[in-house]
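In structure tokens below, several structures.
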Structure P
Amino acid sequence: MDDWFLRCVRIMERQVFQILELSESVQPDVGVFEKYFVHRLAGFLLLLLLSADVLSPRITEASDGESQSSASQPILVGVEAGEPSSSERISDAIDRFMKQGYDQRGIEGSARCEDTVFLRRLYLDLAGRIPTHAEFESWLSGDRNRTELIDHLLDSEDFVQHFADLFDTLLMGRASENQYRQRDQNQWRAYLEAAIREGRPWSQVVQEILLARPNDLSTKGAVWYLYERNDDFQKIAEAISPSIFGVRIECAQCHDHMMADEIKQAHYWGLVAFFNRGKNAKNGDALAVNESAIGGFSEFADLSGSSTPNYLSFLEAETVSEDRPAAGEEQKESDELYISHRSPIVDRVPLFSRREKFVEEVVKDHPRLALAFVNRVWALLMGRGLVHPFDEMDSMHRPSHPELLDWLAQDSRDSDYDLRRLVRGIVRSQAYQQTSYRKPGLEDPASFAWYLERPLTGEQMARSAVVALRGSASTEAISVFREQFPDVLPKDHVSTVRDALFLSNSKEFEQLIQASDQPEHLVPSLLEIESRESQIKMLFERLFARDPDASELREVMQYLDLRNERLEQAMQQVVWSLLTSAEFRLNH
């Protein structure tokens, strides 16, 4: 009866949306309170119909047909995507599924982007910065082989640093400068860099950071993932679910999720229970998250006041069985509850380790591990996930290309969660290499029929500004820019007044430009060029990897010509205006 009733509620929801003149195609973008209102209103209307015995037979029949396609169904593997073939490259599979999507929508994708556009785009996505002038010149004078450039950047240290920036933020969130120093001092950053540099499988990284029992000191930084949360077990659960499984569960703290029926309150408190025996400690000189063999048993109450034990359960996984003490029974610590453990920072672990059970019985073969991994990487490179937002892969947010998502997830499992393989496949595809020009009539970004422009992260902006001004990358300005531009993969791209004030009035930005005063730096080298037109062309080439158009050339020339008596300052002002322009601040 419950499943039947929920399916009928879903049907009623669609009727309410239509009454409120909200198209089904925009329902995912409706605010959470509006969705909650519609959900409750639909249930209320359905109860009225049932009590009056006027429920249409057509609704009953339709509810039976909803069982496979209802929004209440979880987003999981199972679509007919076909098995990944070793003979089919990832890029070919992407373009095949994209073509199917275009055909279904009756649209065409955009044309292939120009070489210089691809160069800048790829450097930003794989190296976290724009190309240097030397790299730009080398590309133009060479054979412009895109595949070779991709492989070159994937093997670079820039790739390691950029993806360490991204995964640090996606796993840990933004932080104060003091917290960033702590991450460095406690080897978290070094751990991420080593994992990416060595090509460590994502599944292995996940197991290492959740178990927090490094086998040697070279991986001790993995402990920081749990340690930084300072024994706040709800915070740990609320971090693990979106960063590892691609689904947010904080809405299920007090009740089952109102809109995504597959997310239960038991999943929230079950995930908390897997980690609530941990305790931050310092074993010698090393940080550790020790685990007790006892405790952590409690009950949670829903909105009606009913209480339920916090069993070891999680979304779409079997509940892990565990002996629970009887009511009023007191557990006592005993050495017999532990076994010795060979680790430089942990000398013993529980015979029954909740964290180990979570890693081995829930995480290891969980279908969402691969789905969330490929969706996140896709979003990083394509501007949005196949499920959007990338960390809300629930039944309220359906994939735009479910067969492709399934295919990529299975390929990732088969290739041992190889990050470089996945990145290489995506950026070699036509879907990635198409122009950002949107053809008339194209409205839905989920079609991926054009390259989606997106703002640079704070780190990308900082490194690119230094490359533009000084000709080589450095981390000098990162702290200022990542504080100002903290977003990585925001749901919506919105420029704020705070952004505008920073870009137009920032003392740090001004000092960065003024301090770039060595002969080889941008402004001094431009002033050495006699021809005004050549100065401006060089400026646009360094910042935008293109020539100025006629109007741009004219406007900049007029501005500089009127300020000949203070040309250096005028040139700095032009550079500042271009660095803060949308063209520089977006990857396109």
Structure Q
Amino acid sequence: MTAVCTSAMAWVSDPNLKSGGKKLSDYDASSTYNGHYVRDVVVLVAPTCTVPGTARIDTWYTEYDPATETYTKTSTEGPSSVVSIDAGHRYSGGEDGEGWLTMETELKDCTKITQKRVCEVCGQAETRTKSVSANHTFVVKAVPGKEPTCQQKGWGQSVCAVCGIVNPNNPNPFEIDTVDHVYSVKVTDTAETCETEGKGHWECEFCGKSKPGMDGKVEYFTIPAHTFVPASKEVVDEPATCFKDGKSHKVCAKCGMNEKDGSGNVVYNVIPQLTHEYGNWIVKTPASCIDGLEQRVCGLCGNVETRTIPGDDKHTWVEFFKNTGNCTKGADGRAQEVVQEKWHRCAVCGKEEYLTDEATMSLHQFVADTSKASSNIPPECVGGKDGIEYLKCVACGGTYERKVPALKEHNFGAWVCTVLPGTDGSKNGVWERTCTNYHCIEKQTYVGTTAPGGAAPTTAPATDTPSAPADYRFQSVSYSGGAVSGQVAHVKGTATIDNLTVRITIYTTNQTFLYQDVAVKADGTFSASAGGSVYAISAILMGNGKTLDSKGMYN
């Protein structure tokens, strides 16, 4: 508050306004201030409960009278002084003019009272306990444990109803008479619900007697039906799932009755349908040349959701034929080509596609034509001519001259030393080896101080003149009807068959093998019994203790 008060006495007369502990109202026309008579007191800034204010004290000059030795007030205005007004709460009225009012409290003390006052400016309240003269209110109370009932007398004592002090003028217990029935025990005979009323009666707290009515019979009272009080939890009739809503209903928290509408029907509430909670996608079939598949499962209902993983359509093709006929032979006895459909199939997904029609000999079941074995021509070595192998189909009897491509690699024998190197390493030696393939005279020569592979020979070189059997080779080896047979021929087609042996090794399906040596006949043929359950055969041509040729075949 900053405005100057225009009505000085409206503030000055306030008993709460003080300056230095002195009330402003004490400054009247008969009082003095700083040796001058007070002319007026003006409040400039009113104080608050926490902030001081200011006031101005105006005065009259005084004049000293030596005769009376006193000061008298003149008509000349004297000096004015500004003083501080103390901050503080403002109270008025009440029982003592300072705002105090006695309150009803739970103090069990007849010598004290509780008072309260409230600041007129800020509303802050304060209380105090005040001592007063004792004013006991004595009453008769039953002695604990010896209360009278409707059936027997008891004992009582005079005590103050406020503080409980025993009456000093009548301190001894005395007998008190029986009392009437006290019907204070409420008994429910039929509990009320939120739909129907209930029924009950009162019983005496001492003897248990039911309260009678005017007719002497038990007096019953009605317990009104209560208002439906919904329980904190609803009863679920059908739980909600990820595919449909559920439903529930409320029951009364007091009586357990179902909530019903005006027609008496149970009120059902909708439980909203759940939302699927799917886990991560899991690959079930990886994508390849065809689409893959992945799925995820709802953790609430177990529903499975699937989606396609796009494939790249990059197939792994394998060609094959689809038979469209049987093998036959022509009028000339030769096996005829059979036209087949050429397809290819994806090795990953199994997809098949037609390519073209193609003539093939693959339907024939060819074996070596033993009647023309002597006419077979082995393939020559690298850069040489193709060979010819005469075959015959066991199904149709047609013959077929199969071209045997020329060999692509030499098959060199062992190194043979032709010139010994010097023992001190000062002279090179010479080693040669010759290709053992049919009709091949290719040689390789090696010159050095040591043999190929690093080991120097310690004996004289062997002669390079091969024995006659070295020029013999297999023309054919076949298996049929439980027997192995074949044809041996000289490389140049000349020379007499002599002192040649074929070692035949038979591999059976139960993973055992047997071998036997058979002599080659003068016409170059040989044969041996092999038995059944054969899946592979190898034949080794031997002469003078050396391996001349070898062949293997699968059944």
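Here is how the numbers come out for the structure above:
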read-out: Test item: Rg and Dmax of the Cα atoms in Å calculated as 68.0, 194, pick one of P, Q; value: Q
read-out: Structures P, Q, by FRET efficiency 1/(1 + (r/R0)^6) of positions 203 and 355 (r between Cβ atoms, R0 = 30 Å, to 0.05): label with the highest value; value: P
read-out: Computed -0.50, -0.68 for log10 I(q)/I(0) by the Debye sum over Cα atoms at q = 0.14, 0.18 Å⁻¹, for residues 171-226 alone - originating structure among P, Q; value: Q
read-out: For helix-only ellipticity at 222 nm (-39500 (n - 2.57) for each DSSP H run of 4 or more, over all residues; to 500) computed as 0, the structure of P, Q it came from; value: Q
read-out: Of the structures P, Q, the one that 17 was derived from, the read-out being relative contact order in percent (Cα under 8 Å, 6 or more apart); value: P
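The numbers here are math on the coordinates, done by the rules we state, and not lab data. Computed from a prediction, not measured in an experiment: that's the story for all the values here. Cβ atoms are built from the backbone, for glycine too; each structure is taken alone.
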